[in-house]
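Structures incoming, each one as structure tokens.
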Structure 1
């Protein structure tokens, strides 16, 4: 979680939230949390468990690339 928060501090494009799973059972069900940490990126990618920094950053970049491919919503 530290890396996610560090990235959020450095970029206005990234936000990071950390929750206590026992206090938010609805989110546990919504994201099928079975272990921690669980990282959700743009509601489309998930990282289960701790991973090396390079893998984490790679997944964040993958999520950013996917977000660019999504149709824009607006006027």
Structure 2
């Protein structure tokens, strides 16, 4: 799976995308994912040959963690 913005092209392992985003459709990924440069993202599904996979850099999912944020409200007595 390739994500393309104006400045770069990033390739992701499909198994990592499935683990991170669940059963989302490919068309919905461009709305869920953001590029680091802030540009619009286009999703391309490509099947790479073994030779082509050895030449490109693939991004693999290493860890998924959830961040807990606290929201406080002030109440006057």
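Readers should treat all values here as calculations from the given coordinates under stated rules, not as data from a laboratory. Because the structure is a prediction, the values reported are computed rather than measured. Cβ atoms are built from the backbone, for glycine too; each structure is taken alone.
Using the calculated result -7000 for helix-only ellipticity at 222 nm (-39500 (n - 2.57) for each DSSP H run of 4 or more, over all residues; to 500), pick out the matching structure from 1, 2.
Of the structures listed, the value fits 2.
A value of 1.00 was computed for FRET efficiency 1/(1 + (r/R0)^6) of positions 11 and 67 (r between Cβ atoms, R0 = 25 Å, to 0.05); which of 1, 2 is the source structure?
Going through each structure in turn, the value belongs to 1.
1, 2: which one has log10 I(q)/I(0) by the Debye sum over Cα atoms at q = 0.15, 0.27 Å⁻¹, as calculated, at -0.57, -1.38?
1
Which structure, out of 1, 2, was relative contact order in percent (Cα under 8 Å, 6 or more apart) derived from, given a value of 39?
Comparing all candidates, it corresponds to 2.
Out of 1, 2, choose the structure whose coordinates give distance in nm of label points 7 Å out along Cα→Cβ at positions 3 and 43 equal to 1.0 when calculated.
2
When distance in nm of label points 7 Å out along Cα→Cβ at positions 19 and 51 is compared over structures 1, 2, which one is greatest?
By distance in nm of label points 7 Å out along Cα→Cβ at positions 19 and 51, the leading structure of 1, 2 is 2.
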